[in-house]
Structure formats: C-alpha cells, structure tokens
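Each in structure tokens, the structures are laid out below.
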Structure P
Amino acid sequence: MRRVAAVAAGVVCLVALPLPALAHGIGGRSDLPVPLEFFLFGAAAVLLVSFGALAVLWPTPRFQQGPRFTGPGRAVPGWAVRTASGFGLAFFALVVAAGLFGGKDARSNIAPVAVWVLFWLVIPFLAAAVGNAWSVFSPWRTTGTLLRLDGPDGAGRWGVWPAAVGFLAFAWMELVSGRAAEPRMIGIAAVGYFAYIVVVASRVGIDRAIASFDIFGVYNRMFSAIAPFGRRPDGRLGRRSWLRALPVLPQWPGTVAFVITMLGTVTFDGLSATPWWDRASFSLVGTAQQATWFRTLSLLAAVALVGLAYLAASWWASRMAHLPGMGALEVARSFAHTLIPIALAYAVAHYFTLILLEGQLIVPALSDPLGLGWNLFGTVDYRPDYSWLAPAVVWWVQVAAIVGGHLIGVVLAHDRALAVFPTERAVRTQYAMLALMVAFTTLGLTILAV
C-alpha cells in the first residue's frame with residue numbers, strides 16, 4: 001500500500017503542476033499564457049515520470065483479478081426497472097415522432113439534442129461515472145423483452161465487429177454527412193436502426209443482438225467498466241473499485257476495432273475543426289460532393305492511422321516478450337482495454353462544452369418537443385446562456401481529461417504487462433506503448449490548442 005500511495009502522490013504532484021490548458025470551441029491558440037511547447041513538454045513529462053515510478057514501485061499486477069465488491073449489494077426493485085424501461089421506450093418514440101413529424105428547426109426540435117447530446121454523450125459519460133444505465137433504458141432491449149425475443153447471451157462468433165462498423169457509420173453521419181442536425185434525417189435513421197436491431201434480435205435473441213450489433217450497447221458497456229458500481233455475480237448492484245472491471249472485459253472479436261474507431265473518429269473530429277484543416281481542405285476540395293468524399297476518406301484514414309500506430313506498439317511488445325503464440329494481434333487484443341480511458345478522455349475533452357452549452361436546448365425542447373409552438377411546461381422561452389463557462393475552466397477540464405486518461409492507460413498497460421509477460425521483460429515491452437501514449441497526448445493537446 002505504501003508503494004501505491006507513493007505512486008499516487010507523485011502522480012498528483014505532477015498533474016498539479018501549473019501547466020497551461022487548451023480550449024476547443026472556446027478560446028484558442030492565442031489564449032495560451034506560455035508557448036505550446038512548454039505545455040506539451042509538461043504533459044509528456046507526467047507520463048514519462050509516472051512510467052518510471054510504476055517500473056520501480058509497482059512490481060506485481062494488481063488489477064487482473066476483476067472487480068472486488070464491497071458490501072452485500074442491493075437488488076433493484078422490479079417496478080423501478082419497468083418504469084425506467086418504459087420511460088426509455090417512450091422517450092425514444094418521442095424522438096422518432098419529433099424527427100419525422102416535428103418542425104425542421106434543429107434548435108427547437110428535441111430530436112437533434114436528444115440523439116447527439118443525450119444518447120451519444122451524456123449517457124455514455126454517466127456509464128463511466130456510475131454504471132451502465134443504458135442496459136435498463138435501452139428501447140430495443142425493452143422491445144425485445146416485450147416481444148419475447150430470447151436467446152443466448154454474449155457476442156457470438158461475430159464478436160463486436162457489427163457494432164464497430166455501425167459506430168463508424170454513425171460517426172460518418174455526424175461528422176461527414178452534413179445532415180446530422182436535420183430532424184427528419186434523424187427520425188428516419190432512428191426508425192431504420194430500431195428495425196435493424198429488432199430484426200437481428202428475432203434471429204439471435206435480444207441479448208446477443210445488443211452484445212454484438214448494438215452500437216450504444218457496446219459503447220456503454222465499455223465505458224461502464226470504468227465505473228465504481230456494477231452488477232455482482234448474484235445480480236445485485238454493488239460498489240467496486242474503479243477501473244477493475246476493465247482488465248476482465250471479454251476479448252471478443254472486433255474489440256480492438258471498436259476501441260480504435262472510438263479514438264480515430266474523435267481525433268478526426270478534432271482535426272477537422274482546426275484552421276489547418278480548413279486551409280488544407282479548401283485547397284484540395286471543390287464541389288460539395290468532392291468535400292463529402294474528402295471527409296469520408298479522411299475519417300477512414302484517421303481511424304486507420306490510429307489503428308496502425310497501436311498495432312506497431314503491440315508488435316514491438318510482442319518482439320520484446322519473445323513468447324510463443326503471443327504475436328502483435330494477440331498483444332493488441334490483450335491490451336485493448338487500456339485504450340478505453342483514453343477514448344473517454346478524448347470524448348470528454350472535445351465534447352463536454354457541447355453538453356454544457358448546446359445541451360441547454362433540451363430545456364425549451366421539452367415544452368415543445370416537435371417544434372410546433374407548444375409550451376407544455378412553460379420553458380419554451382428559455383434561451384441558452386453561453387456566457388457562464390469561463391475559458392479557463394474549459395482549459396483545465398481539457399488538460400485534466402487528456403493527461404489523466406493517458407496516465408490511466410499507462411497504469412493499466414503496465415499492470416497487464418506484468419500479468420502476461422515475463423517479469424524481467426515486462427517493462428521493456430511497454431516502451432513503444434509509452435511512446436504511443438506520449439504521441440497521442442501531444443497530438444490531442446495540439447489539436448485542442450489550434
């Protein structure tokens with residue numbers, strides 16, 4: 001415990017250094033009080049010093065046994081589950097109705113803010129903080145239960161490949177299509193996706209459909225492995241230690257692809273919002289159709305480059321380990337969970353301002369969800385306030401998210417290396433992974449700075 005405390009104390013001291021923070025969406029490069037290079041050096045130093053401290057003070061694996069629950073846990077009342085499930089299905093129906101039959105103004109229709117802020121950001125972020133609420137609210141799970149679409153659990157032979165492909169398609173709709181905010185497009189996509197999950201569930205069962213094919217199910221399940229709450233073996237909800245469910249996530253086929261897609265899409269989103277991107281795309285793109293193709297190829301390239309970088313680090317680890325049957329792909333699968341906190345950190349850094357600012361649109365939308373001039377709860381005249389969130393606060397949240405996420409990734413990778421590689425070679429196997437973490441950190445912070 002003293003060694004762990006020493007590592008924690010060193011990390012806290014490093015993170016607490018007065019490093020300048022960066023803004024994305026609010027502020028910009030001119031807001032930095034010192035040159036960007038100082039900031040990048042400080043972030044890299046945090047990871048390097050932490051890696052050295054772990055090599056000395058963390059000699060044995062600590063996270064590989066899975067969650068350790070404290071207390072007897074609590075059973076969730078059946079009425080509470082039914083209420084939450086019914087609410088999730090009803091709210092989804094409202095979003096579909098708003099998209100298909102409501103007004104066309106994205107700022108007064110509830111569908112865009114519900115999908116892109118609530119479903120896509122708020123619920124997954126809450127999964128990392130308190131647990132997987134989506135497993136109860138999921139409208140397709142509720143529908144599958146009502147239709148008695150029973151079947152085996154687990155991802156089956158497909159793994160999570162269908163969800164990984166679906167995640168990329170969903171990101172394309174948001175980041176490339178140019179129609180992500182159109183309520184009618186959202187309504188059509190929601191109906192199509194709902195029908196897709198129900199059809200799949202009718203063949204393989206709702207549990208397997210959600211485990212393998214459902215983007216939101218896989219996304220929330222991965223983030224919820226970070227949370228300090230989860231289901232005990234007896235089905236009760238219990239308190240557990242942070243992060244301990246990550247190392248025991250099932251290594252289903254496609255898990256690496258899903259995690260890489262999470263990282264690559266948010267990296268593309270950040271790059272495409274920079275002035276450098278505007279200049280490059282302006283000089284290369286002519287028509288709107290060409291712009292769509294350019295952005296599509298750029299999105300795929302961002303995901304591919306992130307994946308190649310991770311596979312290169314995994315290849316190095318496999319070479320350093322010299323273990324039969326432990327090639328680059330096996331290492332990549334074994335260490336995939338270490339990237340999940342980084343994916344969460346990127347998402348928080350890039351999108352938390354969207355939640356706090358654009359998320360306010362849910363207040364008037366609840367009174368007039370279809371954008372037809374109603375005022376059900378008297379809040380339709382509410383206007384979002386964008387002045388209260390200080391740029392300094394944005395900077396500090398972003399730096400804490402980026403550096404903290406990568407720091408957790410370094411700790412998880414070190415712990416996994418001690419578990420799967422010979423002790424005398426475990427640290428050496430992580431040199432390339434550390435370099436990858438430093439590269440991701442500097443890239444993420446540079447994107448936020450410009």
Structure Q
Amino acid sequence: MNILMPERKIPVIEEADICVLGGSCTGVFAAIRAARLGAKTVIVEKQNKFGGVATNSLVNVWHSLYDTGFKKQIIAGLTLEILERLQKRNAVSEFINTRNYGIILNSEELTIELDELVCESKIKPYLHTFFSEAIIEDNQTVSAVIVENKNGRGAIKAKFFIDATGDADLCNKLGQCRNLAEHLQPPTMCAKFSDWNFPEEIDFQRLIREKAKKYNLPEGFIWGAFVPQSNVHMLAGTRVFNKNCSDANDLTFCEIEGRRQIRAIMDIFRNELPEKYHPKIQALPSQIGIRETRHIKSLHQIKGNELLYGEKFGDAVANATYPVDIHHNDKPGITFKHLDGTQKYCRPGMNKEEGRWRKKTCASPEYYQIPLRSIIPQNGPGNVISAGRMIDADHEAFGAVRVMVNLNQIGEAAGAAAHLAVCDNLKIKDVKATDVRKILSQSGCSVL
C-alpha cells in the first residue's frame with residue numbers, strides 16, 4: 001500500500017558555495033578547509049554534535065602521524081592542529097616524536113573543540129538535521145538538497161556538495177554506489193566505564209571469553225583505552241555480525257544488540273567477580289561504531305596490492321601507515337597485514353597465526369598513499385565529491401584506509417577540491433590534482 005503526499009513548496013533555508021552532508025571529523029575538516037579558502041560553507045549533521053565515530057561512537061584512538069620507522073611525520077594539517085589544541089587542555093596522549101601507534105583522545109573535549117573550529121571558520125552548522133533528497137538539474141548538477149529538522153523541511157542550495165555521510169547517502173541517491181561487499185566489516189558498540197581497576201590476577205578479557213557463551217556474547221575482539229588524565233576507560237568489546245548498517249532495520253537491530261552485549265559484559269563482572277571489582281558504566285554512544293557500509297563507484301578503486309606495496313600516486317592527497325585490519329564478518333578475530341610483509345590472524349584466547357603475505361625484501365614501504373580519484377564519483381553530477389568511509393577501496397585496501405587519521409586527510413582534500421571547482425566553475429573530474437595538492441601543501445598538510 002502506498003500513500004500519496006500532496007504537492008507542496010519547500011522553502012530554501014540556505015544558499016552557499018559548498019554544502020557538506022555529514023559532520024564526522026572528515027566532514028568537519030572538509031568544511032573547515034573549504035571555508036578557510038574563502039567558500040561560504042554549510043554543514044549538515046543528523047546527530048547532536050560533530051565528530052562521528054570519534055565522539056558519537058566513543059572511539060577515542062587515532063593512529064600515529066609518523067611513517068613505519070617513526071622517523072618522518074607524514075600526517076599534519078587539521079589532524080595535527082586539533083591534536084595541538086587538545087594538548088593545551090591535557091585531553092590527548094603524547095603524539096609528537098613518540099613511537100606510539102595510537103593517540104588517545106578525550107572524546108568530550110574533542111566535541112567542544114570541533115564546535116569551536118566550526119564557529120571560528122564561520123561555517124553555518126545544522127545539527128539534528130537529516131538529509132533526505134537531492135534536486136537534480138539536467139541530469140548533470142545537484143542544485144539543492146532537501147533536509148528536515150525541527151523547523152520542518154527545507155532546501156539548501158549550493159554550487160557544490162560533499163557527501164560525508166559515512167553511508168554515501170547522497171551518492172547512493174545519485175546511483176553512484178557499488179553493490180555491498182560480500183563480507184561487511186561488522187560494527188562495534190563501545191562504552192565508557194569508571195572504577196576500571198582490575199588487579200593483575202584478574203584477566204578481564206579471559207573472563208569475558210570464558211563466560212561469553214553463558215551470557216550470549218559472540219566471539220569477536222576486545223580492546224580499550226583510558227581517557228587521558230582520568231580513570232575512565234573506553235571498552236570496545238562487542239561485535240554484531242551479518243548486518244548492514246545502511247539498512248534502517250538492520251541499524252536498529254545493531255544499536256539494541258550492541259547495548260545488550262554491553263550489559264552482558266557488565267553482568268559477567270557483576271556476577272563473576274567480587275563487588276570491589278565491579279566497573280560502573282558511565283556512557284553509551286549515541287551511535288554504534290560502524291566500520292563499513294556502502295562504497296562509491298569512483299574514478300579509481302584502491303587495490304590491496306597498491307596499498308601494501310606502497311605505490312605512489314600522482315594525485316595522492318593522503319599518507320598513511322595503518323595496516324590492513326580486517327574485522328571478519330564470517331569468523332571471530334582480526335587479520336592484520338603490514339607493510340613489512342608480515343601478517344597475523346589474532347583470535348582472542350588463541351595463539352596468533354603469524355606468517356608473511358609476501359617474501360621478505362631488503363626494504364619495505366615507509367607509508368602508502370590515497371589518491372584523489374578514489375573519492376570522485378565515476379559518472380555522477382559534476383558538483384559532488386565524497387569524503388569518508390565510502391571511499392572506493394577493495395576489501396583488503398579498505399581494511400587500512402578506513403581509520404580516522406586517513407579519512408581526516410580525505411576530508412581536507414575534498415574541501416580543497418570543492419573550493420577549486422567552485423572558483424573555476426569546473427566539474428570535479430576536471431579539477432587538477434596538482435592544484436589540490438598545492439593547496440594542501442600550502443595549508444600545512446603533509447602531501448609528499
């Protein structure tokens with residue numbers, strides 16, 4: 001059965017040079033880069049705050065800014081700028097001249113810092129606002145997007161649009177997405193705990209594994225980190241298998257199931273340990289941590305071998321060292337593949353299965369690169385670019401490029417490319433990568 005809606009006029013609530021859909025760090029960095037270059041910019045976010053997985057999903061760890069040997073800093077730009085701002089508030093772990101793979105953040109401080117950056121850049125923000133439709137002119141240009149919030153439906157007109165929705169919501173409406181991967185990396189629900197103070201004789205991970213069946217917990221992977229300068233611990237210990245978080249019904253299931261698994265972990269502690277070792281749950285995320293849904297069809301799909309062999313691209317807009325990291329959807333554990341040719345399969349409670357994905361060589365890549373072409377839709381309207389986890393990468397390459405410090409850089413590149421397209425009245429395919437790289441370099445980004 002269908003319901004026919006009466007025709008109605010939609011008011012134009014905003015006109016801008018660039019409209020960014022999605023307020024993750026990727027989307028915010030795209031908006032900031034465009035705004036700092038002089039573009040009148042609007043950003044639309046469905047949640048109550050910016051930051052995406054880093055804030056809404058409580059994932060408070062970013063990867064190293066250095067090459068594999070920790071000798072050369074290869075990531076800078078807005079990623080470095082916001083870390084420096086957090087450093088002034090003791091809200092981040094050491095990140096300069098360290099050999100640490102992970103940089104630990106205070107997600108709540110990051111939330112406020114992103115607010116300030118958006119306001120300082122004179123970007124018009126729309127929180128609690130959902131994208132619903134795109135208005136197409138002559139099958140060639142998106143002239144406006146329809147959004148909805150507490151004020152009702154409205155249209156935002158812009159010369160250029162950046163899809164940073166995570167699930168490629170705009171590109172999907174435009175028919176610019178590939179079929180879903182056969183094995184989507186499963187989502188994880190994180191949580192924050194106080195009184196996380198287990199003595200050495202209590203192996204909490206082992207306890208969870210041993211009691212998992214009793215409490216109906218799937219076997220996945222467990223890790224976590226203390227919030228800097230606090231006794232609050234973020235735990236990532238859940239996994240929801242065989243669901244597609246770009247489907248409304250599956251997403252609803254994942255949110256509820258993720259919270260059920262958090263409670264199951266809490267019940268293990270409550271029922272199996274003395275009371276003095278009971279952590280107290282302090283915060284649940286406003287959205288489950290989604291690793292993978294849709295991917296766009298771009299001008300170039302990044303292949304695993306390109307990444308693992310450190311291939312350099314003439315249109316590179318990001319540098320990275322994070323290894324291939326695949327959270328399996330058809331079995332427990334994680335597979336890692338590193339640039340030095342080593343690989344390992346890690347299953348909690350089992351010995352690591354270690355080996356090599358290639359023969360040992362005299363030298364290995366110090367980092368890999370991400371090309372601009374991988375975020376430009378193949379056949380879409382000329383005034384749309386993507387930014388975020390919808391990047392066009394095969395199963396193996398996506399396991400590496402999907403992490404936040406990589407996508408932060410992609411956001412900046414999308415903002416710079418959109419600015420050039422607006423200034424020179426170009427289709428996105430006609431923007432020169434050399435010009436984008438020049439802007440990024442002049443803006444302090446580490447495009448080598």
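Every read-out reported here was derived from the displayed coordinates using simple, explicitly stated rules and does not represent laboratory data. If you're wondering where the values come from, they're calculated on a predicted model, not measured in any experiment. Cβ atoms are built from the backbone, for glycine too; each structure is taken alone.
Annotations for the structure displayed:
- Parent structure of the calculated result 23.0, given that mean count of other Cβ atoms within 10 Å over residues 37-44 is the read-out and P, Q the choices: Q
- Value 22.5, calculated as Kirkwood radius over Cα pairs in Å, assigned to which of P, Q: Q
- Which of P, Q yields -8000 [helix-only ellipticity at 222 nm (-39500 (n - 2.57) for each DSSP H run of 4 or more, over all residues; to 500), calculated]: Q
- Structure (P, Q) behind the derived value 0.85 of FRET efficiency 1/(1 + (r/R0)^6) of positions 141 and 253 (r between Cβ atoms, R0 = 30 Å, to 0.05): P
- If you line up P, Q by distance in nm of label points 7 Å out along Cα→Cβ at positions 221 and 349, the top spot, with the largest value, goes to P.
- Origin of the derived value 0.95 (FRET efficiency 1/(1 + (r/R0)^6) of positions 93 and 173 (r between Cβ atoms, R0 = 35 Å, to 0.05); candidates P, Q): P
- Test item: mean count of other Cβ atoms within 10 Å over residues 53-60 calculated as 15.2, pick one of P, Q: P
- Comparison of P, Q by relative contact order in percent (Cα under 8 Å, 6 or more apart) - largest value held by: P
- Of the structures P, Q, the one that 16.6 was derived from, the read-out being mean count of other Cβ atoms within 10 Å over residues 205-212: Q
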